[in-house]
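Before anything else, here is the set of structures, which you'll find just below.
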Structure I
Amino acid sequence: MKLILISIASFALGAAIFANTTQQNRTADAEAIRTHIGSIFQAFIDGDEQKIYDTHSEDWRGLLGGYPTPIKGIDEYMKANGIDWPKPANAPKSHPYYPPGTGYKMNDFDVYFYNPELAVANFIGEFVNKDGHTLRRFRIMDIYAKRKGNWIQVASHTAVDPAWQDEQTTTPRNITPDVRQRILEKRDAVWKAWFTNDRPTLEKLIPEEAIAINSGSKEWSNRAAILSSAKAFADSGGKLVKLEFPKTEIQAYGNTVLIYTSYVYEIEKDGQRTSTSGRGTEMFVRRGDELVNVGWHLDDEK
């Protein structure tokens, strides 16, 4: 029994010494891993897809924020990042993913070595623009293995920093011309679908929880009432002749878009044309790749 106790104690002491030794004199390895991670950040900034591929192992495993399942292998990792991979032989060179002057930061960086050829790095990573404003911030755990004498990333768990994400929901988003055009196209699609009783489009763009306040009506409309009113207009023989939005202002916060607009439309019925103008506030929410119209308040001019 005494020999067993001595053996156990010796094993525990040896393990403690090994663990302590594993963390000692690893400055060069820690710096090599940090430099390697930095090269991945730069590859994403530059849109250097070959570099992104080369800095991850073929048997890569992990989780990426926004991707629904665990990722298995480098090819799936590339596709999870929106990269068409493998690239065709005649594919054009990719453009940078971020604007000129974009940089990166790695804060609270820590590397722990579990054995001479296995390490885990934890840190907060950021992409920042030339003015120092954070474009995206992540909480990252990268797993590194030493293969053929060099460190390479073999796994990772990367998630958008929730604190930064919360900030974005209360900070006005920059609306580029392309984004503005897409928003306006969805707004136009809802209006035109109602006037033409385009049921498939209405069902796609108006969700179950929609609430509408229409001028001249004391009742607030839900989705069923909106669909019913579109059918009633079509059944009445009314036709949309003109639809214009003279003035439109847009605000976007997170996945929510607010549209403030003036409108003019003209309908024809029984050979008579009637013009209506007014103001409106409309609310859209981004769900996946779609924008859905969750509500509006229209006020016709008298």
Structure II
Amino acid sequence: MRELEELDKQLKNSSEREVFKSGYVSIIGRPNVGKSTLLNSLLGEKVAIVTPKPQTTRNRIRGIKNLPNAQIVFIDTPGIHKPRERLGEFMVKEATLALKDIDLAIVIVEPRVPELADERLIDVVKTSRNKFRFPVILVINKIDTVKKAELLPVIDEYSKLMDFSEIIPISALKGDGLDILLQKVVEYLPEGPKYYPDDIVTDQLERFMVSEIIREKIMNLTEDEIPYSVAVEVTQWEEKEGIIIISANIYVEKDTQKGIIIGKKGAKLKSIGTEARKEIEGLLGTKVYLELWVKVKEAWRKKPGVLRELGYQ
């Protein structure tokens, strides 16, 4: 009798080990709270550009995390904010669409008591959760910047705003708490198949990733309003033996912005190109010849037709 019970227990444990989970997990938050840093840290690879400036992410970006017992498709999203032009409207729509047909949402906030904008964010998530019925994990990021005692009132205030499935403090930059977060994400995922092969880390096209790398370097090497007025379009991609020739247009809204990006005697544009080329070569695994052109498209962020041409649709 004991032998049968032991065998049944072994079979049960074996069956539990063979359960495979998968699902789509959206990362939602206000601008500059660390959504892209979290995605890159969870994957162990850079698939989303990161800058210190708000509203860096403009599109939904998928990153695939493969574990022995699960495949998680994370969706990085633009920061939810009050838009001032058509581009901003597109970004907010991208974020809210990422709350549809998902298995789990991660709401990421900074370690401070919620402000009005945070409350609006939670309201957006609650509306979608009530409609689509998914669990929500609150992630309090940047805990390396505060003392542990300061987290208690933050947790308490957010708990009053919404009934979260979990509240997990982390530091996406330092990696603290990410193992706990991954464990909890897997717990809430349903059983399911693999959606992507094991060697796929993102479903983003190489051209898109190249344009994003160029935009990241512009954002990091320029100041003031320039980063938000820039779009990048890859116009040529020619593969030859041992090298890829890439041309890209950098669009700005004013002639003065064009001058700033080019810099004195082309120095700024050269720095942007050099830094971008090095990272692109690492991404593509081959030598790259990168040619950049700066062009003016007046008020392009406000024009639906131009936004569609640049992939914001």
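Rule-based calculations on the coordinates, nothing more; no lab input. Source: prediction; values computed, not measured. Cβ atoms are built from the backbone, for glycine too; each structure is taken alone.
Computing distance in nm of label points 7 Å out along Cα→Cβ at positions 100 and 188 for each of I, II, which one ends up highest?
Evaluating distance in nm of label points 7 Å out along Cα→Cβ at positions 100 and 188 on every structure, the highest lands on I.
Once Cα Rg over 2.2 N^0.38 Å, for residues 68-107 alone is calculated for all of I, II, which comes out largest?
Once Cα Rg over 2.2 N^0.38 Å, for residues 68-107 alone is tallied for I, II, the winner is I.
Out of I, II, choose the structure whose coordinates give Cα extents along the principal axes in Å equal to 85, 52, 38 when calculated.
II
Taking distance in nm of label points 7 Å out along Cα→Cβ at positions 84 and 148 for each of I, II, which is largest?
II
Given that mean count of other Cβ atoms within 10 Å over residues 76-83, derived from a single structure, equals 16.9, which label among I, II identifies that structure?
The read-out comes from structure I.
On relative contact order in percent (Cα under 8 Å, 6 or more apart), which of the structures labelled I, II is highest?
Answer by largest value of relative contact order in percent (Cα under 8 Å, 6 or more apart): II.
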